[in-house]
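Structures follow.
A short reminder: the numbers here are calculations on the coordinates, not readings from a lab. This one's a predicted model, so the numbers in the text were calculated from it and none came from an experiment. Cβ atoms are built from the backbone, for glycine too; each structure is taken alone.
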Structure P
Amino acid sequence: MQEPDELDFSKSIFSDEVLAWIAKENLWNIWVPQCFGGLEMSFSEGLEKLRSLAKMDGSLGWTVTLCSGANFFVGNLQKSVADDIFTNPERPVCFGGSGGVFGTAERDGDGYIISGTWKYATGAPYLTHFTLNAKIQENGKDIVQKDGTPMVRSFVLKKNQVEIIPDWETMGLKATATESFKVEKQWVHEKYSFVYNEVHRPHPIFKVHFSIFADLTLWVNYVGMAEHFLEESKKISGSTEPIRQLLAQVEIAGSLLMGYAAQIEKNVAQGDTFSEKFINKVHDEASKSVKLLSQAILGTYPSLGILASTESHVLNQIFRDYFTATQHHIFRKGTTSTRILKDIN
């Protein structure tokens, strides 16, 4: 088995060797309990691992983050379903899908008939199961909750129930293969549905509010990619002055992020709940940090010369990966972490 520094991460899709290494390291299962074959990392341990992967390669870090983050839903599944999927699988289990509500789930007996087209399924070709959110319907009409909003549930579908639409044509994060996917009238038993805020596992990681979990696991990718950009910039920059701001922002971001991780772990250990004020504070700090990292990279880039603009150079790839990642909706202007969560529950 090849070591990470011998693997080629520059392709537009991960090679069999890269996928074999990910499986060997059990990276899809960073958060999955050991009883289901996972690594059962603590929040801080998992974030450090994701940062190191993002520093190694943007597509690698991003794909493992999103797919391991989808495998995190093992905590929301009924035990019988989790056992069925994660116990002695034919191949390493890899969840992934879309956080948007782009389809419908029509009630049908003890299950649902699901149809729709969802965008942005990170790692689509690598997945064994797809997760999606759909509006619940009866007789073709949305079921409305007490607050007047449509009822939405999340579902897990097997890969053979899904049609992948190859439409990922971005400048960066190419190997994430973040394709769209389509589902046409696929029946799914109700036991394969879940909601993000209903947890069935007792492990500390599942007591972390999902909005906070999503914010920090993505935030750490920007830090890792910025750190990689910083290291490569040092190699070709003739002066420390152009990279001074970036160095400062990477150090500040890393310290702030891991400080929050430690605080969150302490809150969980003490049985504390997470207030909306705290959730939004974390989200705002993460959004601000990503903005400052972006500004620092843009401030550094003009001083690096034409080499950094050469498509085959690693700096150019990091630049393209990083700024493709900034287009994820979670940290874009006008979104709040609690609002994002409310949209899908």
Structure Q
Amino acid sequence: MTTTTPAAPPAAPALPRVYRASTRQNLVTMLLGWWLLVGLFVDGWAHNTYGESLETFFTPWHAVFYSGFLAVAAWCLLLARRGWQAGRRGLAAFPDGYGLAALGVPVFALGGLGDMLWHVTFGIEVGIEALLSPTHLLLFSGGVMLVGTPLNAAWRTPAGRQAPAAVRWTAALSAASLLSVTAFMHMYMWGLLIVPQGLGWVQTRGELSAVLLTALILAGPVLLTLRRFDLPFGAVTLMYGLANLGMAVMLSPGDFRVPLLALLTGLLADVLAALLRPAPGRVWAWRLFAFLLPLAVWVPYLGGVVRLGLSNLSLELWLGVAVMSGLGGVALSVLLVPPAVPAGVDADT
């Protein structure tokens, strides 16, 4: 009598080592994030326009804002569901780099729930309080994670600095979103703005600190993205143009001088990047670009507002502040690409 051993069941196919979102999927994430950003700026416009007359949480602009969140959250969860169906578990179910969104969704949702309860209990904030309330800071944190997810996903791709153009544009567009939401949260200190009502940030010497803060905010996303990729030509133009268009529409409707200037200065920065080719491996080009990037913005702007009679700053003062903004760019470049530790030295000691 002979016995037969049953054949072993076929082995399950091995999962790919890394689950990555496609360029098209990252683009969808970005577009839905922009829906959220449009709602953010519309809500900011409403607070600046109607002020104390706002008496309820349930407004049309909140509807745009929170529906944008629901859309991007549902999309990220859909991508995670596909990973789950493929046999992945936990954060591994999300595409590589989307762990940021996995954290951003509950943080934003908690902020939104808290914001509704806060408004019902304490009413509608006015002025800077509307930006800096605890629940709004939670919303800001969650929103940054969501709109920054495509950049995080692009950053984690195995491609080098000369990645496919689609990957580099994904990084640039997501960086533009990060710049926009950061500019929004610092609207009370946004130095790149001309407001006819007399709220311009360069009318007095004390307000020049806003220029220096704005310079760092503008330089940060550009240098961060350049730390990883060779940016496609036009990327800085897009970053500066989009962020300042949103700020102008929100704070100075109908005045498009600053967005136009932002486009021109962004174009100048793109030309500088093409000529200098800044990269971590080209340290002097990297430092020089980091110095010239803020100058490309603030020399035309500060010189222009003085020329137009919108500020009485002296030549020494506005030009000196522009140079200080360039030095701030150099400081950022050192943080992103620090000097090498000498050979044989243990950096951990």
So helix-only ellipticity at 222 nm (-39500 (n - 2.57) for each DSSP H run of 4 or more, over all residues; to 500), computed for just one structure, reads -13500; which one of P, Q is that?
-> P
Answer label among P, Q for the case where distance in nm of label points 7 Å out along Cα→Cβ at positions 36 and 252, calculated from the coordinates, equals 3.8 | P
One of P, Q was used to calculate distance in nm of label points 7 Å out along Cα→Cβ at positions 164 and 180, giving 1.7; which?
-> P
State the single structure among P, Q that was used to calculate relative contact order in percent (Cα under 8 Å, 6 or more apart), giving 14.
-> Q
If FRET efficiency 1/(1 + (r/R0)^6) of positions 60 and 100 (r between Cβ atoms, R0 = 30 Å, to 0.05) comes out at 0.80 when worked out from the coordinates, which of P, Q was used?
-> P
Taking 27 as the value of percent of Cα pairs over 37 Å apart derived from one of the structures shown (P, Q), identify that structure.
-> Q
